[in-house]
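Q: Pasting the structures in now, so scroll down.
Coordinate-derived values only; no laboratory data. If you're wondering where the values come from, they're calculated on a predicted model, not measured in any experiment. Cβ atoms are built from the backbone, for glycine too; each structure is taken alone.
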Structure 1
Amino acid sequence: MQKTFIALALFTATGLAFAAVDKADQKFMEKAAGGNMAEVEVGKMVEGKAQDASVKAFGSTLVKDHSAANDELKALASSKGVTLPSSLPRDEQKKVDKLNKSKHFEKDFVKDSVKDHKKDIKEFEKASKDAKDPDVKAWATKTLPTLQAHLQTAEGLEKDVKGK
């Protein structure tokens, strides 16, 4: 009886600690994880399919940076009791599949990368200001410069591949 009470007390205390993550923070973490997984998937595809060396190198950068960001996010989520998606969300999978079938693969990849990184930057800027959890806020703030660098690279590549 006493062991059950202690276990229940620990479970309840742990559950309360996990419940402290704001719903908006949790949603941001889940969405960021899905986005990171998509960027890694697309980056690997680019490494294999792209002909342009600069585009291929950018694909490798996406794999490296978004894998690292997702590893950090997984550790953060685990410490907060947040379960992140283990596979690509359906909307992200559709984008990956569409890109994979594209007849203008490099141009479409770069165009999508610009659009996605602009959207991601807005979400990360918001989280870096508005997240309730200080660790979520710190992770968003830390990750933001990498996303901004990706956008800058993608915008440069967009100009290069338009002429081809």
Structure 2
Amino acid sequence: MTQRQASGHPPDQLAALRDCLARAYGDLDHPTWHFVTEMAARQPYADVLRRLRADGEVTDDTDVNCDVSFTYLARRRRYLTVRLSMVGPYAAILSSGADGLGPFQVISTRDQCADASEQAIFDLVSRSGFVILSREELQERMPISLRETGRPSTVYAAFFEPDGHI
């Protein structure tokens, strides 16, 4: 069993998250965004997108102007938003219901999937080497301020959508 700190993260996962932040953004007090255009040009997760599309309708909704993740919308029984971070090997899977409208439910375990098609997406993301983060993990604060607020950003903001929240 892995020891967890008060934050809910294993101690080594917190260090890994911080290391990824430093590698991607550089100086955490004055972060840069150069990695986003580099990752978008390289398309390192193109194979994951191809495999997602093999099982059903998927739209690439990545916006390099406001995301730090590749964002794929999978239409199954429910709409799933699959976010694969450009910062490190982390994923967020969100369900927005059968109509595609919120509120978002964070899917971080296989048993939260509604059916076999969602489980296939979960399994593909997991097998592709991503750590799928829980709502609690996404809400944790990180030692980086991405906007003028001066407040530490959440894991979700720093790894997926700087202006977003869960």
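Q: Given 2.6 as the derived value for distance in nm of label points 7 Å out along Cα→Cβ at positions 68 and 124, which of the supplied structures 1, 2 does it correspond to?
A: Details: 1: 1.2; 2: 2.6.
It was calculated from structure 2.
Q: For structures 1, 2, calculate FRET efficiency 1/(1 + (r/R0)^6) of positions 28 and 84 (r between Cβ atoms, R0 = 25 Å, to 0.05) and state which one comes out highest. Mind dumping the intermediate values first?
A: On the way: 1: 1.00; 2: 0.70.
By FRET efficiency 1/(1 + (r/R0)^6) of positions 28 and 84 (r between Cβ atoms, R0 = 25 Å, to 0.05), the leading structure of 1, 2 is 1.
Q: If you don't mind, another one. Looking at structures 1, 2, which one was helix-only ellipticity at 222 nm (-39500 (n - 2.57) for each DSSP H run of 4 or more, over all residues; to 500) calculated from, given that it came out as -29500?
A: This figure was derived from 1.
Q: Ranked on FRET efficiency 1/(1 + (r/R0)^6) of positions 44 and 132 (r between Cβ atoms, R0 = 35 Å, to 0.05), which label among 1, 2 comes first with the largest value?
A: Working: 1: 0.55; 2: 1.00.
Largest value of FRET efficiency 1/(1 + (r/R0)^6) of positions 44 and 132 (r between Cβ atoms, R0 = 35 Å, to 0.05): 2.
Q: Here's something else I'd like to know. Match the computed value 19 of relative contact order in percent (Cα under 8 Å, 6 or more apart) to one of the structures 1, 2, and report its label.
A: Values: 1: 26; 2: 19.
Considering all the candidates, the number was obtained from 2.
Q: Which structure, out of 1, 2, was log10 I(q)/I(0) by the Debye sum over Cα atoms at q = 0.11 Å⁻¹ derived from, given a value of -0.43? Before the final figure, lay out each step's value.
A: Working: 1: -0.50; 2: -0.43.
Corresponding structure: 2.
Q: Upon calculation of FRET efficiency 1/(1 + (r/R0)^6) of positions 76 and 140 (r between Cβ atoms, R0 = 25 Å, to 0.05) from the atomic coordinates, which of the structures 1, 2 produces 0.30? Intermediate results must be reported in sequence, preceding the final value.
A: On the way: 1: 1.00; 2: 0.30.
Checking each candidate, the match is 2.
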